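Multiple structures are listed underneath, in structure tokens.
Rule-based calculations on the coordinates, nothing more; no lab input. Note that the structure is a prediction, hence the values are computed from the model and not measured. Cβ atoms are built from the backbone, for glycine too; each structure is taken alone.
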Structure I
Amino acid sequence: MTNIQIPSGLLDNNVELFSHNGEAMATHEGRVKFLFELPIHILDTIQADLEDNPSAGLALELAGYTSKAEKLNKYTTCRFGSFDTAPDFKDGQLANSEHFNCGYRGSCPMEGVVCGSILINGRTISPFEVRMIEMLATERTLLVIAEDLKISMNTFETRKKVLYQKLKVLSRPKLVAVAYEKGILTAPACSA
């Protein structure tokens, strides 16, 4: 029998936040909702999280998001945009931010400020390490990856060792599996 992972909020009391066409959405109480259809206590929790991150609020203002609703929508989209099976809101608590590849990674001036850092096993995964993971998930050789990252092979091996320790993995295939599990890598969409 296959065990299908059901997103939070469909069969439980949790909430899965995600982005759909730039709009913050959620699964809650067995259905998909727009962000502002969620109960006020959940919205207040997300708003409090935003207020606890003044640099994120400032970055949003500088990017042109002026109203409270615009800021909350963008903050939620950037911070919790990935649709996965781990709840973003559970037992009255908001989860840590998750990795969401919005299409602007690497070029967004708010990267790492609004979207927050990726935490895995209590350790921060840097944007450089995300690039390493993306490259390690390909068939490229380690030497080619080091050249593409514009670092020496010795530096690459040191950085790779640290990355493996952070993710608690011992092999490249396991690193890729953990990266998919944590949403750093996503399967390409099927085109039918």
Structure II
Amino acid sequence: MTGTTAPSTDAAAPAGPDPISAVVAGVQGAVQADPANAAASVRAQAVWQAPIGVDVRMGRHHVTVDQPESLGGSDQGAGPVELALGALVACQVAIFRFHAAKEGLTIGSLRVTADGDLDVRGFFGFDDSVRPGFAGIRVKVEVSGPETEQAYRDLAATVDAHCPVLDLFANPTPVETSVVVG
């Protein structure tokens, strides 16, 4: 496996008034009224399903995660690294929308695609000198609308600076693992 491509995330401008502006204003007001309102905690829980599939629950939602047959799975869902790229492109679209609304910019259409390079020797433990995660990720943003090219480029830089999932990829995040046996 030399590369993984996340499905593109397309978003078209909604008809009528942009509801995202009201969301941004509401959240900003709540946080200004009490900074404690900015804190959020999220959870994901995975339960193994044979042979290598996983039922992942996140709040009220769940998704089946699996591996292709070539990696011992039954291909009943996207693999974990595909979902990671999917989370990245989905987050980029959301942050584009939030910051476009915040800055009063109009987006006519938006597509974000991520490609990642992976070497299976790392996650199988065949070669400890090979990283188990992505060696590199390329993100392509295709945006159109009435704004200037520079306005969209500036917006993209703002998105990269504020995208939580991109931050997970780009910066070390402390992870604490506990194991319960029995």
* Structure fact -> If relative contact order in percent (Cα under 8 Å, 6 or more apart) is calculated for I, II, the one returning 23 is structure II
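With distance in nm of label points 7 Å out along Cα→Cβ at positions 53 and 133 as the yardstick, tell me which of I, II scores highest.
Details: I: 1.6; II: 2.8.
Evaluating distance in nm of label points 7 Å out along Cα→Cβ at positions 53 and 133 on every structure, the highest lands on II.
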* To do: Looking at FRET efficiency 1/(1 + (r/R0)^6) of positions 69 and 109 (r between Cβ atoms, R0 = 30 Å, to 0.05), point out which structure of I, II has the largest value.
  => I
* Asked: Can you tell which of I, II yields 3.8 when distance in nm of label points 7 Å out along Cα→Cβ at positions 45 and 173 is derived from it?
  -> I
* Asked: Can you say which of I, II returns 2.0 when distance in nm of label points 7 Å out along Cα→Cβ at positions 21 and 37 is computed?
  -> II
